[in-house]
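Right after this note come the structures.
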Structure 1
Amino acid sequence: MKSGAKIIMKNPIFADLSLLFITIIWGMTFVIVQDAINFLPPIAFNGIRFLLAAILLIIGLFIFERKQLKEINFKLIASGFLIGFWLFLGYITQTIGLLYTTTSKAGFITGLSVILVPLFSLFFLKQVPSKNAILGVLTATIGLFLLTMTDVTGLNIGDGFVFICAISFAFQIILTSKFSSKYPTLLLTVIQILTVAVLSVFFSICFEDWQKVLNPQLLFSKDIIIALVITGVFATAVAFFVQTKFQKYTSTTRVALIFTMEPVVAAITGFFWAHEHLSYSALFGCMLIFMGMIFAELPAGKIRMIRKSKSFEG
């Protein structure tokens, strides 16, 4: 039974479904994060969120995978730090960018990592995306534009910061693929998350009104506690553990495509929860993103076969 379970877990489809699951979590918690940073400084919120996740993962490491501690070495620590650094850089540049640009533009530019990932994978991992994956990327990018770009204005400095965010998230995906198959999953995740937590706390102390966080009435208010528990436990500890665990069984391009579903889930959640407007173009964009993900999942040559079958029927 155990060997059968391992085979299922290593199946690319199961890996993709696991990554889709955490993408749905990220999308659903987007509204929660937006509400929370209205009360707490954003970098401080991330610092507490990732610190909580790191503590939970460390406890899990000592309880369930204590033997992994024997495998700690400089290369493992450096690899986890490198993944965590790019993840932190993605979060902080997105936060800075949002001070100067619109949420819709930030959403689209961040989503451009779906294009950057296969490009970087080609250069750094020598992974050549399939024709189906390329078609999926192009379809999802058009869908992303229709979903997010409700405000098309000139570029500004905020857009530049968000583009750095897209590059950072792309590198985080690539490095996770590179190192997740070499080192123990839980230990690598702990180092990654702890890196983000430490860097976030440091930068919050340097650049934010961190003393605001020390206000017990604010920090221990019901809404903040709920936001930290949901984001810290599910959207951070569980999500990044699952990403590190299963990304090794699929391609980086498919991962990037799956992650484009986050703004789709966020838009749907915002529509039902926060009563946000969802235009027809946005709905069509959601559909295209979903289709792009499906294209990437089809076996090589399947789309060409479908076209030939339709032309034969005609």
Structure 2
Amino acid sequence: MTQSPSLQETMAQLRAEVNDALNQVMEALDGADGDAPQLLVEAMRYAVLGGGKRMRPVLALSACEAVGGQRANAVPVACALELVHAYSLVHDDLPCMDNDLERRGQPTVHVRYGQARAVLTGDALLTEAFRVLARPSWTIDAQSRIEAIALVADAAGAAGMVGGQEHDMAAEGKVLSVEALTTLHAMKTGALFRAAVVGGGICAGADADVIARLDRYGRCVGKAFQLTDDLLDLREVAADATETGDPHEDAVNLAVRMGPEVCQSKASALVAEAVAIADGFGDAGQTLAAIARMIEHRTT
């Protein structure tokens, strides 16, 4: 499915705003005792500004706007979530984790800068995420700021993304139930999607009913994103197997466990629910609706 020109333009604009904000964050890496080490900053910039879909920050900005907020108010949450996401990729790529040598066609951070500096790069990115959320220049009210900080921390920590990665590691060599895999992915991937959408609502000053609707939308698109990701991975594995004769399949891939048809059907149902929620916000919610449809039909 080809994206409409209006969605392409909207996504390009939102990504440009996020990239500008992230670049400003990287340029402001200094402290009371002097500037951050140049090579560390270089590695951080490489990890954050080297590409990516910016799905989480785009969702944060779009959610804020969908419920009547100024999307500029959601920029700190958008940046924080992308910094958390970038740190997780740096650490996941390490030899002690997934041992990936390339990401987006470029050497991973530990390949280019060394393993020790990659660890520090991830540490610094995670810390910087919370410095961004704590800056006095952020204009939302104090209670909303506290809620946003807690939201990001919950999504990133042991009950969220990090906990999901632990489940993933523990699953190696095991056959987990579909329910256990769904929980794993909800924590590892879905938590940041949910935080992006709910965070946008918090930054807009949305009430509890609206936040609950955004929460459900975020959970739907997070699950749909993982399902479509697993479908794409399954197709890639099948193509590789055709060339190499290696039938290796990922034990935590939901498309493998459920079958591609069931996986696609579940993704479509989740997207339909997300679109219905977004439509409930009227014209302002149409970017959220379009993003959900794009997730269902994405090819990368």
Structure 3
Amino acid sequence: MSVSFALSQERDLSVDEIKDLQREVRKLAEEKNAVILAHYYQRPEVQDVADFIGDSLELSRRAAETDADIIVFCGVRFMCETAKILNPTRKVLHPNPESGCPMADMVTAEQVRMLRQKHPDAVFVAYINTTADVKAEVDVCVTSANAPKIIKKLDAKKIVFLPDQALGGWIARQVPEKEFILWKGFCPPHFEFTAGEVMRLKERYPDAKVAVHPECHPKVIELADFVGSTSQIVRYATTVDAKRVIVITEVGLKYTLQKKNPEKEYIFPESMNYCGTVYCCTMKGITLPKVYETLRREINEVVLPEDIMERARRPIERMLQLS
């Protein structure tokens, strides 16, 4: 295959083209001492070139620990910013700078400062799914994997949690001794799931267990046998004593589940969009040709102001210590 031909247009690549391009990506990564990090929601062909695949917490730890010269982060913008904040001397490259997170954009630093004035006695907790500017304004960050554990440890009775109201509500139900003030943000793909479609799947597959991401609507969470982060869902769905698992999260996770335990059947809801499943368009905006071109040319570098990185690093490091 001609690599230049594969890059000349955004189209579906053949199996041979994918394999050739993957070899080129891995060759470049070795030559440039680059590490490739990919979220579970990435395309399968992108996951296959990654050194590490994980959720936000796992990838944050990998970014902090790596001694590679270059970090190629196949995820949405806030994840790339987090990698740069945790390892500021490394060059962090984002294969698609337009891949942002709608939820992260639902709260601004100015709005956080205004909330501080209203709730001076509260501890401000930000989901990792926030911009660097917002992280710089809060006391501690959390992920869906560690949020209840960390918030229980905080010496505060009032918690301002942002930006995800669904995750915040799920945490509040587990930590009833604290008062929660929830920002009204949400994850559009996870909020596409409805209790009705989950009930229909349970009726169709009565022997199946149901695993749900806590960014989903509370009525969906109520129907779950298990609620957890992406990595926690991976562990549950691949080890639970059931032949079928209904998985309520972005469909990119199915590839990882099938690789880890192909003996089980993983059922994802169908939704009214063009691909038939809940699909994070910004995650899928990263393609294998974009990964190749970004690494080859060392473009799309993540650059943040020094003061923002310094202030945002504190709540992230506090998260890593507490988790």
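Could you tell me which structure in 1, 2, 3 was used to calculate Rg and Dmax of the Cα atoms in Å, for residues 40-87 alone as 12.0, 39? Please list the in-between numbers first.
Working: 1: 13.1, 38; 2: 12.0, 39; 3: 10.1, 27.
Computing Rg and Dmax of the Cα atoms in Å, for residues 40-87 alone on every structure in 1, 2, 3 gives 12.0, 39 only for 2.
Hey, distance in nm of label points 7 Å out along Cα→Cβ at positions 80 and 280 derived from one of 1, 2, 3 reads 1.5; which structure?
Numbers: 1: 5.2; 2: 2.5; 3: 1.5.
Label of the originating structure: 3.
For which of 1, 2, 3 does Cα Rg over 2.2 N^0.38 Å, for residues 120-183 alone, calculated from the coordinates, equal 1.50?
Numbers: 1: 1.40; 2: 1.50; 3: 0.97.
Of the options listed, only 2 reproduces it.
A short reminder: the numbers here are calculations on the coordinates, not readings from a lab. As the structure is a prediction and not an experimental result, all values here were calculated from the model. Cβ atoms are built from the backbone, for glycine too; each structure is taken alone.
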